[in-house]
1. I have 13 for relative contact order in percent (Cα under 8 Å, 6 or more apart), calculated from one of the structures 1, 2. Which structure is it?
2. Compare distance in nm of label points 7 Å out along Cα→Cβ at positions 24 and 112 across structures 1, 2 and report the one with the greatest value.
3. Using distance in nm of label points 7 Å out along Cα→Cβ at positions 208 and 248 as the calculated read-out, with 2.0 as its value, let me know the right label among 1, 2.
4. Could you figure out which one of 1, 2 the value 21.2, 64 for Rg and Dmax of the Cα atoms in Å was computed from?
Structure 1
Amino acid sequence: MSHYAVVAPPLHSHVKALQALAIRLIERGHRVTFIQQFEARTLLDDPRIGFYPLAETRLASGSLANTLKLAARPSGFGLLRLINDLATTTDMLCNELPAAIEALSIDGLIVDQMEAAGSLVADALKLPYVSVACALPVNREPGLPLPVMPFGYATSIQARHRYQASEKIYDWLMRRHAQVIARHAQRFGLTPRHALHECLSTLAQISQTPVTLDFPRHSLPTCFHAVGPLREGRPAGHLSIAQAAIPPEPFVFASLGTLQGHRYALFNKIARACQRLEMPLLIAHCGGLNTTQAAKLATYATTSVTDFADQHVVLSKARAVITHGGLNTVIDAIESTTPMLAIPLAFDQPGVAARVVHHGIGLRASRFASSATLATRLSNLLNNDIYRLRLRAMRASLGSPESAVQTGGALQAALITEQALRERRPVLAVAA
């Protein structure tokens, strides 16, 4: 069988999604190796997946931890430093990937949409590759806001002007990254390109975002496949590590993901909001809080605190979830038909939150909102059945909750990937 390489940003949520795809390919007899800076090895937790380290002499020890620290607080000068780090990683990969691919005898690549180096090198080496959107798709389309923008969907002239202006601002902020993409495209003798959306596969583009969650789209390529969540199967008899921490029903679940779990002040406001409503709350901080902070939150009579929780189990029991608007959490909430209060913090989370509101499956609040405001929004979710009814309708696009959790779109993504990389021709999406 074939040997495939995965090129992705060293972020937990992206690696977990692509790991699910990799496992499906391995089960079909292929070999899969992730190629990334040496410190990213710890993000993989399945021994069947290979890892090839890069930049052991180019990057200092602790560089990944520094990048993740910037990603956890992406504002002001921190955002510019993060963009510079992303540009540095893309530059490193463009320089070191060709030799690694040759050493591993790679037959094709699986490239995260957020890492342009994979597509640049694949095109340079004339190797087939597929693009995977683990976050909202970066595919640009006239009349749609970029996925990192908080705007709702509208077709007015004013809305289009707003989208265009914000796109120019985004491209200006990303100019350092654009320079790296343009320089290596020229060095490899490729057609000019400057941005992520210009570095996508013409064979197959795979997305976790369900069609029913996205804004209306009209210009996606024919090789674009919205397969739904990329998840690993859970073994029979799987027990939740958070089972003992789950409060009696009804309760609210709050999680800000793996990067944003350090936000004690926001968790504190959420705890106060739930106390106003006398609603039990379970907080999962994903290791972001220290023991003192966790203990302080637990002093609220209605609040329980844990580090990690089995999100599928908890969401299946929760009356509502307070989330940062991460795509994985939102898809999980759709699967469990759990209404959402989205408090977006960074990256594509404002865009995800805008889609949640657009489809009426939840509400949005600012991270600067008071606990009273959060309590009002949460009360609306808890006392209005329309959100859960809309979620049930949307869930139908994912299949049953159990099947979505067990396999998601990972098997479908594996079949598309296998066909595209084997045949080296576009895999066309089946019209709905």
Structure 2
Amino acid sequence: MTTTRFAPSPTGNIHVGNLRTALFNHLIAKKAGGTFILRLDDTDQARSKEEYVDGIKRDLEWLGLTWDRVERQSLRLDRYAEAADQLRAAGRLYEVFETPTELDLKRKKQLNMGKPPVYDRTGLSLSDDDKARLRAEGREGYWRFRLDHERIEWADGILGDISIDAASVSDPVLIRADGQVLYTFASSVDDADMGVTDIVRGADHVTNTATQIQIIQALGATPPNFAHHSLLTGAQGEELSKRLGTLSIKDLREAGVAPEALLSLMARLGSSQPVALRMSVDELAEGFDLSQFGASPTKFDAEDLWPLTRERNQHLPLSAVRDRVAALGVPDDQAERFWSVARQNITKLDDLGDWWRIMHEGAVPEIEPEDADFIAQAMTLLPPPPYTDATWGEWTSKVKEATGRKGKGLFMPLRKALTGQAHGPEMAELMPLLQVVRARG
């Protein structure tokens, strides 16, 4: 059975880059009728916070990316210790003692000699006496995984065939001196134990994938299928990471972006398929195909979310927004008409409040100086509310007859006087909702 996972660290809010990974893995599982795991990579106890755990769940629920089960790495420390012992016994995990300064010096020497800056495996030659002496000097040991120096190959679901020479990669540190297991190790153990079959993540993880394939194999498991999506850039191709604070899912939600708009864009961005609004995750899953995605950096422009949000909101029935409409103070008997009139003239649902204020309190008239006399005369012909579906046509006919104006010169000044807007709903439909007309004086 297909099993995928989304494994965020609860050290901050989910941003659009994280969402792409979550969505791809969710859609793969959804399309195959498989299992989607939300796995919280929370071994960094100093930075992981419950408020971020709650935030991650809230964001995913808002988007409709439901999970089949939740796993937490902080509850699996005993399992990681067991797996570490297994790797030690197999000679694949070895203790090292170099300080960051010493490692930096080694790297600089290697680069000066024209060699790749790869860890030289000094730790493998240390005897028990050497290790005891280093500890007596106050050194703290940490643990590296010994890679087999061979080519690591896999058929990547997006990038195609990948081949990496393990000799060109440093043996990865899996366990820190303080005992904290690092991402590369904990994730490999989890993916093996949880039967994860497919993993989609960013292209910046390609080297991690190479080492994790060997770790998973050393644990006696079969590596999952891997695919690495392109990284997002800003609209002009600039690095997106510098702006991620303004592109969190939480901030986009609070700005009024519709979840369907965000998912529809992210599910097609960087693929050969056109972006089109889909109103459910099921619809997105039907047309999702990793082979349609390319390796080139993908431009993301948050402005592209607004046309999709507008389209989504215009599709919603009153039942989806009834509570919001009622909260504005719209009477139940006017709710259907109000939503029918207003929804075609909003981008965000929050814009509904502006239209209700115009209808309920009256708009500040917008009157050009050359139209002042015309509007004053027209307002003498407009009866007080309430209005009917026929009011706009009857009134404009009287104004046309009295002033001789017609076409845009007739209708636009009247619209702006009644609504303060140059654009908006059909005035014949809007008039029955107008309770106050300030231009009448």
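1. It must be structure 2, since only it matches.
2. Greatest value across 1, 2: structure 2.
3. 2
4. The read-out was computed on structure 1.
All of the numbers you see were taken from the coordinates with simple rules; none came from a lab. Since this is a predicted model, take the numbers as computed values, not measurements. Cβ atoms are built from the backbone, for glycine too; each structure is taken alone.
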